[in-house]
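What follows are several structures.
We did not get these values from a lab; they are worked out from the coordinates using the rules stated. Predicted model, so just to flag it, every value in this text is computed and none were measured. Cβ atoms are built from the backbone, for glycine too; each structure is taken alone.
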Structure I
């Protein structure tokens, strides 16, 4: 497992110091469309930071995030051994990249100093029929993670931020899902460093949709959902959010989100949950095939 460990260390470095090409291209497109001088100036700084981080091999953000792994393991390879390899690689990468130590003990409040702890990194593993092991890594920023919302439909949503403001009802349908996502983005404003990538999940259990919405952030900005109805919903929500005018860093402008990705799971007849996950403009993700 030594080569796998070293590969994961390099994956950490790649993900920490650069954004994927599809994310960078989406940001460049947003910059070219921007008409607000203030927003355009902010986008220029973002693009400059991306270039500088890549050329200097330094983390693109001081918050190197909460590491989240989605791993597909061939039959016959120990999941426990893979997990131990990830933990060892994380300790080394924390010093080598370097990564900011972010693992804080809930009871003592002490930082472990090496980005490992109880359920830290977060590791999801599944078995694959393939003969190679696939490691997907997301470095999830704390600021954008704090913006996530879970909705249990039907649910009344306040339109505005003052007591007594108009309320709308989000029903158990795609329009209700759309209302939930718009509500989450309106509450977020510019707190999580937009332009955002938004992951959405629809299902029947809280943990089901929390997982599904986060894994949507691993999808490429340019991909299409295999279900045309969901693709249409993604596009409609993307357009509606960018019509809010929140813009880059909450300063206004044409682009509040660069991508909306939706996943869905079967639900119980009595339950209808919607979960919304945010990534800041630095949607740091990458893949290792071993």
Structure II
């Protein structure tokens, strides 16, 4: 699998009774594909995976795969802090036709470097599906060090990493030492341009839920070396990227999609709506970009 471009970490729309809004999810997939997105990533953190049951989790992935109908890759979020559970979920995603799997670093139990290595290797050995490791120490409590990532990169099924450590030096070192067939992709919209500038190949994006075409264009401009135009696009979008960090993801992006008339603004506890002051900032930013 060639991991390159802008991939949307999809929200999971809910009805007012907090059930999955299938129609809104299908419409969101169509919007993404129509706008030229490189791929879709259901059931990551942005999809509120912590509060969905396993049955719902699998259903959302199946719905996205069915609606995408092979038009774009679907990288299914099937990670867990239980290796056995992650393996089961990944096997199910493969059976349902997923292109690849996103595997978050085990959270809360904070394994050692050897534990990280055994976790990802076990999944990669058990399921013949391309795996993208997700390094996000701000949520998981522990960073996957480059020494571990480089060992994982030797496995033919481990094709890349979604890097959200926030450390450009760490990312540069990884890119400089990784095999040619191992891809580093940004896990932070704000760092998309800097990471591509040092050798990354794109982003798994939150913002692209509402601006898929613009995030795709930013990535393409940067990858083609059109730095002045890429920088202009980056700074044009920067106020929105910042506004989407005013509260815990995915609260701001779901609020933005609601203000744009695309989904109901419904969360499952412990997530809840933004404070009014932050909501006003987000609303003004969307209006300035003519998104509402």
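Quick look at the values:
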item: Structure from which 1.3 was derived, distance in nm of label points 7 Å out along Cα→Cβ at positions 106 and 122, options I, II; result: I
item: Structure (I, II) behind the derived value 4.2 of distance in nm of label points 7 Å out along Cα→Cβ at positions 82 and 234; result: II
item: Which entry (I, II) yields the derived value 26 for relative contact order in percent (Cα under 8 Å, 6 or more apart); result: I
item: Mean count of other Cβ atoms within 10 Å over residues 250-257 - highest-scoring structure of I, II; result: II
item: Parent structure of the calculated result 4.0, given that distance in nm of label points 7 Å out along Cα→Cβ at positions 26 and 242 is the read-out and I, II the choices; result: II
item: Comparison of I, II by percent of Cα pairs over 16 Å apart, for residues 130-225 alone - largest value held by; result: I
item: Structure (I, II) behind the derived value 18.9 of Kirkwood radius over Cα pairs in Å; result: II
item: Mean count of other Cβ atoms within 10 Å over residues 34-41 - structure with the largest value, from I, II; result: II
item: Given 22.8 for mean count of other Cβ atoms within 10 Å over residues 178-185, calculated: source structure among I, II; result: I
item: Distance in nm of label points 7 Å out along Cα→Cβ at positions 74 and 202 from the coordinates reads 3.9; which among I, II; result: I
